[in-house]
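Below you'll find the structures, each written out as structure tokens.
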Structure I
Amino acid sequence: MRITEVKTYVMGTNWRNLVFVKVLTDEGVYGIGEATLQNGEESVTAYLQAASRRHVIGSDPFNIEDLWLRMFRNDFWRGGVFAYTGISAVEIACWDIIGKVTGQPIYRLLGGAVRDRIPAYGNGWYTVERRPEEFASAAKRAIAKGYQALKVDPFGAGGYELTRKEHRLSVSIVEAIRNAVGDAVEILIEGHGRFSPATAIALAKDLEAFHPGWFEEPVPPENFAELRKAAEKIAIPIATGERCFARYGYRELLESRAADIIQPDVLHAGGLLEVKKIAAMADAYFVTVAPHNSNGPVCTAASVQLGFTVPNFKMQECFDDFVEPYVKEAVPGCPQVVDGAFSTPHGPGLGVDLREDVIEEHPYRPLHFNLWDADWHKRQARSVGL
């Protein structure tokens, strides 16, 4: 079996363009992947087009390690989020092919299941006015969808520092959410790498009263020493890692002892097998894994397959229930959250497909999504000229 073509499909939404990938073979079997990259879809699709000619077409999809190595090493200027996202998309699609050929779900090919359900947490649910009562109502609606854990960035357009007014408002939003959902629901705080260590420490001190499950990216991701400085004075578990790539980036993070939870994204960290390796590295430090996923349903399907095989897995992020309905329609078979969790996947490979007709109805949009805009959380990206 040989790969004959790599196709990309771009589907527009209100705040991002989703990029889906189909890897075709000479035996008629194809695999599905995803290469969604916020504000980077043009670059990653261009990379895939070029890398497919150089490395992918003519390759055996069963030889994943060899294909990964050639895509990573043989261009010399290796790495970077565009390359890793492209590599991940092809790698996931190859696993889908292998699963279809063998008649097995991917998790069984990666070592088999170590659990029978995967806890899920919702994100993207708070597209409301930035007022405590509005966030509280939105949280109740999210819980009604079956989620028992929610992530929230209450900090507006915050940067290294917050004014006292913004600090109080941010804390009040978390307090309102806790009061609305009760003590049994997990609340996870997202920092998006906004703050200086001093600001992060001050915020965490006031947020402790509401028992958040973690404080994610409390400081920018480029300096693990500063993250550790903050972590040493923060009582809330620290989560980070969505902007680390491959095992090499995670080595430094894990050796810094700055994180309690790491968050590799299977679309950006190198794919399923690479994240499996990263998780094994983390296990040696007794660090848990909560894969990042602000992407589409194909990424959700891949992440769920992986999660069943990872002993130190914690929970899985999911946006799919808080976006336009046609996003899930475009990926039939995508995993569903029921009673706060994903159940064991069935069917060969990823267990999903692509509806090209739905994708074509929602073409690429020229958008720019900026997390430092005042109302970014409403997920309405600004249109930019072509």
Structure II
Amino acid sequence: MRQYQEVNNYYLCEKVQLRPTSLLHYSYVMDLRNYEVGHTPTLRQNLNKEKTELDELNALDDISEFGSIVKYAEKCVELYKEKQQEVYNEKGHVLKDLGTLSDTQVRNIKKYAILFADATKSNKDKYLSFVTLTLPSAQKHHDRVLRKILAKYLDHLKKVYGLKNYLWKAETQKNGNIHFHVLIDTQIPREDIQRIWNQYINKYGYVDRYSEKMNRLTAKEYMAKYSKNYKSEKDCILAYQRNKKMGWSNPPSTKIETPKSKRNIVAYVVKYLLKQEENKRPVIGAVWGASNKVKKLNYLNFEVSSYLEELNHLRGKLEYVPTAIQFVELYKGKVYQMIRKGYKKLNEHLKIYNKAIRQLLDTDLSINLDQLIQLIYEKQYTELANN
């Protein structure tokens, strides 16, 4: 593994990125003459852009005139494909399909989910939950409207229950309705999760429309349609009577999962967040989002020079995996586990990194991960000097 060097105003930088089961060694050249110079001008090419039919379609909040969200989405896809062709013909650029994730987005979601879930499950004061939020009646509004409802709902959980961090992914069901998978770091009663979500979506009539439909069902009709959801016929009848008495005002629009095995929880969450199903209408607009602190998370990166001897030794114990990317070397193995057992300097750096991640997620400091790692180092050195 080579060390960095500076030659004729060029800086060859060699870094390592550590993940639980892989080590990435990469090199790049930095031109020192231009490093501190330059600016990005304000882009103005879209200020006077004429609105297209697709823009007008996207501006709608209520899509009831189309009959269903599926038919609305079909029109969006039709116009978007025309836009894709125009952009390709004019500029040669290929726009990704509507509602899909780019390779970069997939990598980011996976990274944030792994780091967020790992940090939360290892913090005894935090409680990792995976919540699914659905609509109990047919979707009548643009996906953008539902995302705004989600944002207000999460703000409510922050203020009332102390929720700090979250990561969400939007998907669609066979009936066309949007639903959200949300990873949160705070324990909130199941009944509150559902009650509050129902309150927010009913500002747009989703619970009322559900109630109207369910109030028309007889006990026999309910049994025929929903008995498979209950352990026994008696449970089904009791549920019907209980909900009928309440006017069907609290539909089962939420699901909370807390995987029993902490060992498998990260893989479980990543699988659901990266799931891309076919034969369903696309999500219109943003497909995923996260709290600001979660978006600041990153894998452990550092320059090779400080840990050259240990890195060379570690690399020799890992499996080399060829890549098609120039100046990138990939090694697979139980990296974190091996570091904790036999690499003193790397293990110390890994401990500080994990501490920084937990502090970043748990505080209100306006700081990035690298700055926090540096602060922890400085604090430790100061304490050692004073002792």
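Read-outs throughout are calculated quantities, based only on the coordinates presented, and are distinct from any laboratory measurement. Predicted, not measured: the structure shown is a model, and the values here were computed from it. Cβ atoms are built from the backbone, for glycine too; each structure is taken alone.
Out of I, II, which structure matches 0.95 when Rg/Rh (Cα atoms, Kirkwood Rh) is calculated?
Details: I: 0.95; II: 1.03.
Going through each structure in turn, the value belongs to I.
Of the structures labelled I, II, one was used to calculate mean count of other Cβ atoms within 10 Å over residues 87-94, giving 9.5. Name it. Checking each candidate, the match is II.
Given a value of -14500 for helix-only ellipticity at 222 nm (-39500 (n - 2.57) for each DSSP H run of 4 or more, over all residues; to 500), point me to the structure among I, II it was derived from. Display every interim value, and only then the final one.
Numbers: I: -11000; II: -14500.
It was calculated from structure II.
Structures I, II were compared on FRET efficiency 1/(1 + (r/R0)^6) of positions 127 and 143 (r between Cβ atoms, R0 = 25 Å, to 0.05), and the highest value belongs to I.
Which one of I, II has relative contact order in percent (Cα under 8 Å, 6 or more apart), as calculated from the coordinates, equal to 26? Structure II accounts for this read-out. One of I, II was used to compute semi-axes √(5λ) of the Cα gyration tensor in Å, for residues 175-334 alone, and the answer was 49, 18, 17. Which one was it? For semi-axes √(5λ) of the Cα gyration tensor in Å, for residues 175-334 alone, the value 49, 18, 17 is produced by structure II.
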